[in-house]
Structure P
């Protein structure tokens, strides 16, 4: 998961508009938390038991600020106990985690990691004062496996626990990195061949077509090469994998599409022998590896990969092989640590091999850095 992203402070009423662009999008999924701080006085509580409910409704909007991608309300009850100990007032409280509720209206169908039920940390506490009870906990949503486009907007529609006057922010989001579109357009047939995160379920889907309108594209300039009616579906559509992939890249090896992807911090590859109609078995190339960039070699059957294992940069050389039945599979043939890439930035980067020279462009916190290797990625400068 990515670091938590802050949003501007809320007042103690739901009238305040709170929204902002979610950091690190596109993303494969997301979660959010609401930091509750409520103060109650003994006069209003009296002595004995009292129940309150912390509630938060949020939306996620497309970059157009109109289309609603996600709409959900989470709530947790907490119980206050006020005791008179002969001149000393004792306040204790406890959050009813087991009966937390989450009601999601958009989208109608979605997946989560574990449960959608919200959680709270801490679950309870106590405070000895003369007349005030202070309740403080972080209310966490479930982790939603709902892909978000770049520029998605997080919006608070309602909240009922105040945070006015505090020096820290009450609402934060975190995302599961990944997502976006990866692909190519082959000149010999003019077809776009794309890989993207599945919009329903999990995994990666392959779509291909000459007319981008069949791929779901829109816009005034979507396609002006044909006067025929727009197709409603891709010419080719298939499921590459059901694994939750955080980084992926499509390459063509000897005219066969191959998808490299990270799943569970392991690097996998799948190849199709029928141009994406069906996909072969997944091959686990290596474990504990964060995929950064890749490009194919001049022989058309070799893939050069750069990534990180922990804090160490690694280069992989993989080759396309065919078994006795003629099924194509990508295999790892060599792994080594290059010199000159000790501070390689995390996340997807750009690698291009041309005329024997490897060109690597990285985006390090918004700063573009260029590296070049002329010895097969053994050293970069």
Structure Q
């Protein structure tokens, strides 16, 4: 899959839109890239070794470094020899990020410090009344939803008309994605049409003009929100509330149908990713991506302040024996972590993530902070 800053709508899984690897041999051979750059917002020089066959390096580099990092070395490695590769180069990097097929997990279970799936699933529980569901929204989304209902001129309709799907695909989906991410990994009309034929488009209008849309399918008492689009990719419609209205109206329509959940599909496993947070604010519960075929391993030869700074910029959702957990960096006195627990809770809590592991510059062992709610 192609990684971008907000992963499009992030309704594609890591594997779904494109094969991550270009051939079967990539199950056995991986690219290795050693890069060096200054961590964003400070002058620490960080070296990262990426072992992967996607462009995840671009996503992480754009988030991590203040400018494009310098490539020190590129080569190819046998995945089965990952441990040897890491040992031979452990004095050359601060952190190794390896994306490895899950079939190798038993072989490398002693190698990594932390691991996660590339994506998580985010699903909104529709139990209770609309007002009870809204209580699970974050404060800003409650205010926005109330404003859409009481003040805006936004309305919605459901369509099974192929003309409406064509309008959605060509005039909303394509320009919206192109504006955000260029021509990278755009899903074809032929790929999307079968989902429409099994489902429908929900179209949001303002004073008679259709301004946004969502491609949806009903499956097992769940409304699946597959793709999104905004008319001409125009920011003025986003500011008008066209994207927020999609979520609210899908929730309302799913309740009309008597459904149990709204599945917003996958988002990157990064706690401060824009798409992940947008879904979080609508009250979604976070689940592991059970369909993922890969693990992301974080291999850390030595815990230093640069490692806590890396995870401060890139807080990941990792897998632990007791479920999903946030891994974040905190570059202050470790004594201040517990005092800042309320702020961490507000910043990162979501149903499905009940704890944070907080790395500080002072200790190799992360501090565990329980999470219990938001605003």
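Any read-out appearing in this document is the output of simple, stated calculations on the displayed coordinates, not a laboratory observation. Model, not experiment: these values are computed from the prediction. Cβ atoms are built from the backbone, for glycine too; each structure is taken alone.
For the reader, a short list of remarks on this structure follows.
- Structure with the greatest value (metric distance in nm of label points 7 Å out along Cα→Cβ at positions 281 and 353, set P, Q): P
- Each of P, Q could give relative contact order in percent (Cα under 8 Å, 6 or more apart), but the derived value 21 comes from Q.
- Identity of the structure behind 16.5 (criterion: mean count of other Cβ atoms within 10 Å over residues 113-120, calculated), options P, Q: P
- Mean count of other Cβ atoms within 10 Å over residues 225-232 - highest-scoring structure of P, Q: Q
- Among P, Q, structure where mean count of other Cβ atoms within 10 Å over residues 297-304 as derived comes to 18.6: Q
- Parent structure of the calculated result 21.5, 64, given that Rg and Dmax of the Cα atoms in Å is the read-out and P, Q the choices: Q
- Source structure of the calculated read-out (helix-only ellipticity at 222 nm (-39500 (n - 2.57) for each DSSP H run of 4 or more, over all residues; to 500), -8000) within P, Q: Q.
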